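Take a look at the structures below.
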Structure 1
Amino acid sequence: MFEIVFLGTSASAPSVHRGLSALIVQHEDYRFLIDCGEGTQRQILQAGTGFKRLNQIFLTHGHLDHILGLAGMVSTFMRWEVMDQVEIYGTQHTLDRVHDLIFGVVLRGYRGKPPVILHAIEPGLFFETDRFSVSAFSVDHRGSDSLGYRFEEYSRRPFLPEKAEALRIPPGPWRRDLVAGRPITLPDGRVIEPDQVLGEARKGTSLVVVGDTGQVANLRPYVQDADGLVIEATYIKAEEELAENFGHITAAQAAGLAKEANVRNLYLTHLSRRYRERDVLEEAQTVLPSAVVVRDFDRFQIKRDQED
């Protein structure tokens, strides 16, 4: 299961009710900040999520409305000594701008071990744990060398407690070892194999986050069958030509992508101040009735249905 907290959902500039692009993705003890628009640290405080373990930052691209908040975040982390290091991931094009912002301004004249590590990444797998992985893929947005991110849990075999009870396996380390795929020897000498208490493999949960994009057709392979998709809806269909000129998409295009790719849950963000929220929602739900237009501080849990 993945959890999402939306911190900023406005396009280009903040509005009275919406901050600039930023969201948190959490999986158990791991927390990732995706994009960091101006004012993100205040949004984090207001959301009540805190800064603990929030030292992995994935950037979709280097436009200022997605990175300006990094300066304040890094400055605060250093002043409060919240964490030793912040790791920032993005394309080289994106990190060049981040380097100028962080090392040219915030850390100018700083002496000692740099508290910020920049990781230049390319499309493909770049982050792994024993439970899930994160892959990056290319996104077309006004020549910004943008990336989207797919979070994917590994398939797992569920533990079947009724079978464990039938075999008289006590709770505790024996069951944990079986879940991990290791055979055990019980105090009475019986050897139990994992296959005796594990069910058929189940596909893990998947979550895809796309920042700004000017196209949807090339995204389908990366969002296919995702349990959750976060993507922009900057324009509505009536101004589709304007959206194309500025490298963005409409709510209808985003919903169409989700429908064609069999996405389970669609979360629309990066809203322009030129539209009413209900206009964006109505357009998207005409294509995909389950589409959601998110607001700052909205929280969602992304998980697969039990029957899967």
Structure 2
Amino acid sequence: MKTPKEYIIEQLESLRAIKIPDANTATPEALIELIKKAVLSKKFRKYGVQPEYLQHINSAIALNIKSNKPIHFDFPFGANKLWRLEESPEPDWAELFSLVYFLKWLKPIAENYKPGFCFEFCSDDVVIEMLNNVPKTDTESYIAGFLELMEFMKKILPENMQLVFSRVGDRYTGTGFVDEINEKIEKINKENGGALPQLTEQQKGSIELNVKLKSGQDNDPFWREKNQLLHNAYLSLSQKRPYYQKPGRITVFTNPINKVIAVGSTKTSVAKFWAGIGALKKRDDSFIETVLSPTQAEAARVSWEPINIPGLEGKNFQKIRIVD
């Protein structure tokens, strides 16, 4: 039987062992169809894609091919490890397994289109302290670990499989971010006549999971609704969603939110990697990687195994959960 280390190294090496084409030999039309087929592959995609977004995907692929540029994908995420997890505040196997999964998904692009692709992780860390009461020191620790993980992957990947990291906060100067957040809150309040957002049970659960309550915060019966108001204001920022909706960019996410390709986080999971825990499940004489939500992790029967993969540093990469 393979060891966890052997299995993980095998998955990493599968990304190294590809041949980049010397030139684009297929016609632009054929390349569009080939890349679209890879992007929409049901082997990786967990949910359907809205018809209007299918049109956007097609035009984004065509635009990049016409310019002979990498196909550009954006993945917006919280860029902080859920504070409830013992792995917090640093990345763990969930981040690595999701990276490998996304890259395997897009691997056919690199094998058939010389410019390949660019996968950009877009960090929402600028709002995390305001939204979830998570200290900035924690998000900075997470980002440092995530960047180290990206550098580890870059040493494995061919040059036309690019990984990029950006921060929404870097698109603002001075007090620009706080000023626009306040403007958006005021605008939303005016449009709704001062009424707070109505929450579904799912939204309430998500807020309760993510917010690290300050002393006395839950004395306010509307603290969840006020948190959602801030979240809505953030989503409407001029440097947030419109940034991802540019003509040549395709947005990717784990879950089916509006105008995205929802691919999950691994073949067997849809849990967000920054809010989950990476583990290996036994499968015959090998394993398969997964990302466990906090609820799944609590219910799972696991054992721990020590592991050491050269180049993977940090406290969360010295052992790994094995799920029965």
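Just so you know, all these numbers are worked out from the coordinates, no wet-lab data involved. As the structure is a computational prediction, the values presented were derived from the model and not from experiment. Cβ atoms are built from the backbone, for glycine too; each structure is taken alone.
Miscellaneous remarks
- When mean count of other Cβ atoms within 10 Å over residues 24-31 is computed for each of 1, 2, the one that comes out at 13.1 is 2.
- Given -6500 for helix-only ellipticity at 222 nm (-39500 (n - 2.57) for each DSSP H run of 4 or more, over all residues; to 500), calculated: source structure among 1, 2: 1
- Rg/Rh (Cα atoms, Kirkwood Rh) - highest-scoring structure of 1, 2: 1
- Among 1, 2, structure where distance in nm of label points 7 Å out along Cα→Cβ at positions 8 and 184 as derived comes to 3.6: 2
- Between structures 1, 2, the greatest calculated value of relative contact order in percent (Cα under 8 Å, 6 or more apart) is seen in 2.
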